[in-house]
Structure formats: C-alpha cells, structure tokens
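Read through the structures below before going on.
Please treat every number below as a calculation from the coordinates, not as lab data. Note that the structure is a prediction, hence the values are computed from the model and not measured. Cβ atoms are built from the backbone, for glycine too; each structure is taken alone.
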Structure P
Amino acid sequence: MTKIRTTFVCSGDELAARRTARDDIVAESPDGADRWELEHGPFQNYERTLRVERRDDGDFDVEETTTYRLAIPVWAWLFHMPVKRAIKRRQNDFSYWWAPPDRLDASASTVLGLLCAVQIVDGYLGTVLTQTLTFAADEFGHGNTAQGYLLGAVRFGVLISLVAVSLADRRGRRTLLLATGVASCSFTALGGLAPGLVSLGASQLIARGLSTALGILIVIVAAEEMPARCRAWAASVLVLSAGLGSGMAVWILPVADVDVRGWRVVYLAASLGLIVIWRYGRRLPETQRFNEAIDHDTSDDEEARDRRRARLTLLAVSAFLIAMFVAPASGFQNDFLKDERGFSAAQTSLFTLFTSTPAGLGVLVGGYLAERRGRRTVGAVGLAGGTILTTLSFFSSGSALWLLTLVGVVMTASAVPALAVYGPELFGTHDRGRANGLVVTIGVMGSAVGLVTAGFVSDRLGGELGPALALLAVGPLVVAMLIRLRYPETAGLELEEINPEDA
C-alpha cells in the first residue's frame, strides 16, 4: 500500500478544483465529504481525502492524502515511481508516455501483469531450439541440411497446438493455457537429455507445439480482456516479455563454449518455467467474453461464416509467406554467424543481444502507433522495411552486418504488435482459438518450407545463406501490399463491432 500526503495553501477556487473528482491516471467517485474512492483505474484499492482549515487571510490550509495499491502483479515495482509521480501531479486527461493509450481497470491490469510473466516462459521455450541447434548438430555430427529438415519437422508440432487452442473454444482459455504451459516446459527440459538429433527433434516437436499453443492463448486472453484502444499496445508489452524470455536463453548460451555438450543446460533450465506457470498462470481468471459466449450459438450465421472464411484465407496466406522468410532468417542466423563470419558462441551471444535488445523500442513505438495511427500503415511499413534490411544483412560483414541487422530488427519489431493482434480481432469468441490455431498452423507450414528451402539452397551454394533468403524475401513484401489493400482497420473498435455475431 502506498500513501502520499501533501500539504499546501490554496485559494477558494483552487480548493474547489481539488474537490472535484479526478479523471486522469484514476477516475474517482465521491464517497462522502472530502473523500473520493476508485471508480476506474489500475488499482486494487484507492482512496483520496482532504483535511481543510480556513486561514485568517481567506485562503485554506489543505492536507491531501492518497492511499492506493496497484493491481499490477509481478510488475508493480516497475510502475511505482511513474504512478506515484502521476498521483502527485494532477492533470486533466489520461496522457502519459509510459502508459497505454487508454486507462486500464483493475481486472485488465491484473490479467496483463500475469500474462507478461507467463509470456516470459513462452519466449524462452520458443527460442531454445533455434539458439542451440547448431551446437547440438556439432555434437551429433550433422550439417545444414539435417538442421533444416529438423527445424522443418519440428514445426509440424503445430498440429498439437491446433488441437489445444480448438479445445480452448469449448473448455476455456485458462484451463488450456495452464496445461500447455506445464507440458511445454516439461518436454523442453527433456530435450537436454537427448542422445541424438532424432530424439532431440522428437521431444522438441511436442514442446514447440505446446509452446505455440501457449503463445496463441496468451494473445487471445489479452485481446478479450483489454479495452478497445489497448489491444495492440498490450500485444507490444507481451512481445517485450517474450523478448525477455528469449534473451534469457541467449544469456545462458555461452555455456556451449565450455563443453561440446554445454548446450544441454539451456534445455534443462526450462524446468524453472514450471514454477512461473504454477505461481502466476493459475491466478488468471477465465475471460469474461468466453463466459458470456458459452450460451450464445452462432453456428447458423451464414454471413459470419462467409466473413470468417475470407478473413481466415487472408491471414493464413499472409502467415505462410511471412514465415517462409522469418523462420530461416532467425533459425539459421547463428549458423550464418558461426560458419560464414567465424563467430564464437560468446560473440554470437553478444551480437544477438546487441541487435535484438533495441527491438523493444520498435515494439513499444509500433504498439502505440498501431492504436493512434492504425494497424495497416504501421504493419506494412515495418514489415517491408524490416524484410529488406534483414536480407541485406546476410550479404554483409563487419559494421554493416551489425547495423543492418539492428535496424532491420527494430523495423520488423514495430510491425509485430499491429499484425499480432489481427488474429484475435478478426474472429468471434466461439471460433477465435480454432481460427488462430489454423492461421498459425499454416504459418508453421510456411516456416517448414522456408527452412528446408534455405537449408537446401545454401548447401548447394557452398553454405551461403544470403541468396536463399533473398528469394524467400518476396513473400513478406507481397504481404505488405496485402495489408495496405485488403486488411480491415480495427484500431479503436470493440471486438463485438469487428465481429457482429458476438454483439
């Protein structure tokens, strides 16, 4: 509980202004004489009181006391000072550079805080294989082609995620989120005991499928619980949390330089994610929209089915084309750095941290602009620019390699919140899980095709990845055009406006 007490001398007009309910960082409602309580805002508890004494000169001695507790689990420490400063400095509207575009209530703040904690685990799980495969292949004596086939095969674990998220449309988001989180941590850790590349791939096929389902469900829960003008912003915060989890895998990666089997530690560390899932994931409530949709049957709505099919086709084609490029660009980056540019594990870790950490700025700015300027412009520009610069980086070396990768990552990151939120937004509650599972499934098929293609072409060109990625870069550039021409603009709309069958 935080208590802020201030004393000051003010005139009658200034006192009258203090006696009006606040509507900035918090919306207040009167609760007796010179006392106000929480009406809306990211607080578990909130109270403001005034103690007033009239002075002989006609002014007033005022003591204002504000007591509150933030409804932000895990991350309250991060917002302690900004919120405290905002409470002290009263203003007339909700406009803070560090805050979402719209004010969150206690429920949304709690849910987002818990989801970010779980998202860190999911980010770690989704990074382990791509960061370690080149070192595992060295221990087991395999080259680029074997890595490409393994990465492609592992992607087909998405069929597991399709089943899981489809069940979430009937059994609830929370139940499946907990189940996939626990299981994906367990199977990822099992990979650290793999005796060969095939067994490693088998364990990670299951783990990747489950972690993919976990990621889909996290975004769905966020979309269903956030205000209309905060969905893309929430997606940007979740992406940052996933990036933190990915970074943790990179931090551990230098153990691969210590011993040929050192990469196994990165897998075994995934077992720590079970603690996070159990402690924070189980505190998540079921989404209000799912609870309200249980008895609302939309299966006979022909217009909704036609709209869903058109949107599903558009998003699935886009996911396929983007993944064909993104998967090999990220999956083979360590191999490119090690074999074509002579990087050690420690140098690879440093390069990844240097070029990926600033992506957080792109994500935050992209999420904010997606709410203020619209999804389509931000998504199209970020995707096209990031694709071009990333492709050029695979033809570069020295400082140009570092700079092109850095700017390409930032531009790509700026498009992520705008594009990520389209999946949950464009489908009704009864079909949100299944539709997003299908989109991701098609995207994973695209990543498998891209990985196999990149591995095959690079091996035929003496191990050079640049030409293969240049060929695959055509896909995201086509999607950037589709975003501008065919995607609907959803910024600021309630999910029920986007999907009338849920109204």
Structure Q
Amino acid sequence: MSVNVAHLLARAARLHPQRPALARGERILVSYDELASRVACLAGGLAARLRPNDRVALVMKNCPQYVELMFACWHAGLVAVPINAKLHPKELEFILADSGARLCFASGDLHPALAALAGGALDEVIDADGPAYAQLCAAAPISIAPRAADAAAWLFYTSGTTGRPKGVTLTMRNLMAALLNYFSDVDAIAPGDAIIHAAPMSHGSGFYMLPHVAHGGLNVIPDSGGFDPAEIYELLQVHRGVTMFAAPTMVKRLVDHPVTADTSGLKTIVYGGGPMYVADCKAALARFGNKLVQIYGQGESPMTISCLDRALHADTAHPRYEQRLASVGHAFTGVEIVVADGEDHPLPAGEIGEILVRGDTVMAGYWNNPAASAETLRNGWLHTGDVGSLDADGFLTLKDRSKDVIISGGSNIYPREVEEVLLRHPAVSEVSVVGQADAEWGEIVVAFIVPRGVAPDGAELDALCLANIARFKRPKRYVMVDALPKNNTGKVLKTRLRELLA
C-alpha cells in the first residue's frame, strides 16, 4: 500500500487552491495551488539526478525553501535529512557521510563552508538561494512516487551517549501516525490558520509543518529566520489563528518581553523540548490565556509520547492541578507508556523507573546501526533513557535523564561529546560535564575539571570547544576540582556534581 505524505500537499491544493500556503514575515509568497505545482517541478528536478531512497540533506536556516524541499523529496521518493544549521562543520561532515546524502541544500551564507565537504557519496552542495536551485524548480513536473508505509521518509540525527550522532529513521507510517496524533490530542487546524516557524524547522517546528499543510494552513517564516520576541508580536498583528512550537525558554522570553501588544491572533503555543517550571507556565497562561499545550517526545518518537492539552492547563479546580502542570501529561492516542525496572518489568503507579514507549510513532531504528537499534528497541519497546513515574491517572512526570542529556534552550547537549573535546587539552586530566538549572536557558553546561599540573585557561578551553563542536554546546562555566566524586567501580557520580552546583 502506498502511503506518501506528499499527498497531503496535493490534497490541500485540490481543496484549498487559492489559500495562502507560504509567507515570509507579512508577505504572502504562494497559494497552495502554486506551492503544489512548484513542488512537483522541484521533485522532477531531483528525480532526474537521484534514485529512489537516496538521501537529500538540508542544512538551512528557516526559509520558504524548507517547505518546498521537504515535500519535493517525499514527492520524488527520496529521504529528507534535515540537519541543525548551528552544528560545527566537523559534526556536519560526519552526518553527511553517515547518511550517504547525495545532495545537500544550504542557506546562502552557509553554502561556502559546506561546499568544501562535497566528495564521496555527496555529489554537490547547492545554494538554496542560487541559480542551481532555481534551475531544479524549472524542471518538468512528475507524479507523486508510490512509497510503502515502512519506507524511510525523514532521517533525524540526534546525538547519543557515545558522542556520535545517530540517524533516527522515521518512516511514512511514523509521519502519518504523528500527524493524526496532532489532530487527536494537540489541536484542530482550520484553513487559513497559520504556524510561525520561529523554532528550527530541522526539528519540532518543521514537524508541525505537516498538519498545517494537511489542513490548508499558512506556513509563516519570520524575516529574521528565527526567534525574536518583538518580531513575533508584530506578526501576531497580521496573521490570525497562529500556532507556534516553542521551547520553554522561548515561551518565557515572550512573557518577559516588555510589550502590551494584542495577542488575539495567537491560537496555540505548543511547548516542549525541556522542563517548563510551574511558575513560568502560570505566567504564560496569565499573559496569553488558555492557549498552551505541552508535548513530550524525543527524536525516536518525535513530538508524540505524551501530551498535556489546553483543557488540562485550564482545569484549575482539579485537586492535583499543580502536580499535573509539573507533569508532561498522558500518553498520546495509540501510544503506550510504561515505567519499568532494569529488567523491563512494569512498575506500580508512583514508582520511578525508565520510560518505555511503543506505537506507530516509534522509529524503525537507527540508520545503519543495527546494534544501537536492537539495544534501544529491545523487547518491542522504545527505551527512552528517560526516568520518570506514572500516577494512578496515567500522568507522566519526568524525574531525570539517565543518559545525562543537558537541554539548553530546547537543544540537546550530550556531555560525553563535550568531555571528549576538553580532554584533548594537555592540562586537563579528568573532566565531567553536567547541566545546571538556569532561569533563561533551562540548563547551562558546566564542566568540572581535574587539572594536570597548572589549571588550564578558560579562554583556551573555549577556543578548543569552538574549533570542534557547536557554539551552543560550549560550557558556560569551568570548575576546577582536586578530584571527581566516584563510586566503587570508578564511575563518576554526576548526581553529586549537580548537588554541588545546587
């Protein structure tokens, strides 16, 4: 059976041909009929150069071409590989090689650095603002390629505990299941509603492009290409029925921004990607009204593990209202969650263990990594690596992250990859990286270092990090210690380090 999400755009073009589909800031760019025609031509240009199932990398800031390219890849039977544009060139090089991408599309300002990475399987890096892109869009249109439900559609690269990114293989079935989950548990979308893509389209915001295209919504790309509170408030005066996906830190910045602008154009803020403090949640409800929905997910089950909907945010009379605000809600429709012990045995309500998930939203596995796939998907369950508890009503509360992931500004940072870089400095004997709670970013990165002789200079450590990993992963603090706390087997006790920070 063919299940290609490209049919969502074709359907929207039939039902809502004159509805605006894409906007840059306040300016409408194309209608749904025009977007579908443009995507069919771009798909024809891609299909003339590539074979079905080839991978196409997107290293771009938020831009209208993101929507065109994602749907053109699916239309042509290709696999889209959206990549965080903030990553270091060495990290990008690894992902391009691991995915075997044949083509890479880059934003104009990113193109020169990426062009040097062409070679091997990668035929060319194309400037998404240049003439080569325009030439692809001028190709003859093609029909939508048939795709099996289990065919790969999106490779989402997420860092792992080994420090090497892993490609989460999301299938057509995964995307369709997540789409239906949005409509069943998050929100309804009417033709003419809009989504402002202020968060990266390589991640959650790009994922929410799907339900908005499916129901004829307007995809708005801010002129800045990112998140600017003043710009968001300006756009809310122009567009109506607006949804945003935002990290909790973005929501807090919107609340704290000194404006009194009308927010009646705002329909929904879907927040996730990190902890939302109860006080911040209440402040957002006071500022915007009952327009908040929380989701919990991870790359391996994107945006679709649990949900705290707007009705639950508004249910202030419930005796456990604050506990529910501190939770991540209940399982999405069709998704099962259990909290289990070390042998995958379900634990009673209230007990703490690892969060396991199964359902049609769970990935097929890691790209070209059967060992990691078998470990993460063992016994038919996705082992999230997150620790939490379920209450008697099925509400899930996160307690900790067993993989020690740090979430700063909605981005995942894995300590080991930072530690491995810092250990390259000759004056660093040992290092352990942890997250420290921060009111603005959620968490900041702190590195505890045991010096080898004279303590290393902070500026040198910063330079070492900036030469090897993305800027947002660099530690904000370096703490020199005589020794790292360890257990009897020599494992560093990161919990003790977090206690020291607290």
| Which one of P, Q has helix-only ellipticity at 222 nm (-39500 (n - 2.57) for each DSSP H run of 4 or more, over all residues; to 500), as calculated from the coordinates, equal to -21000? | P
| Comparing FRET efficiency 1/(1 + (r/R0)^6) of positions 386 and 426 (r between Cβ atoms, R0 = 30 Å, to 0.05) across P, Q, which is largest? | P
| note | Candidates P, Q; FRET efficiency 1/(1 + (r/R0)^6) of positions 178 and 394 (r between Cβ atoms, R0 = 30 Å, to 0.05) computed = 0.15; producing structure is P
| Test item: Rg and Dmax of the Cα atoms in Å, for residues 90-281 alone calculated as 18.9, 55, pick one of P, Q | Q
| field | At a computed 21.4 (mean count of other Cβ atoms within 10 Å over residues 106-113), which of P, Q | value | P
| Any idea which of P, Q comes out highest on mean count of other Cβ atoms within 10 Å over residues 242-249? | Q
| task | Out of P, Q, choose the structure whose coordinates give relative contact order in percent (Cα under 8 Å, 6 or more apart) equal to 18 when calculated. | result | P
| Comparison of P, Q - label where mean count of other Cβ atoms within 10 Å over residues 10-17 is highest | Q
| One of P, Q was used to compute semi-axes √(5λ) of the Cα gyration tensor in Å, and the answer was 35, 28, 23. Which one was it? | Q
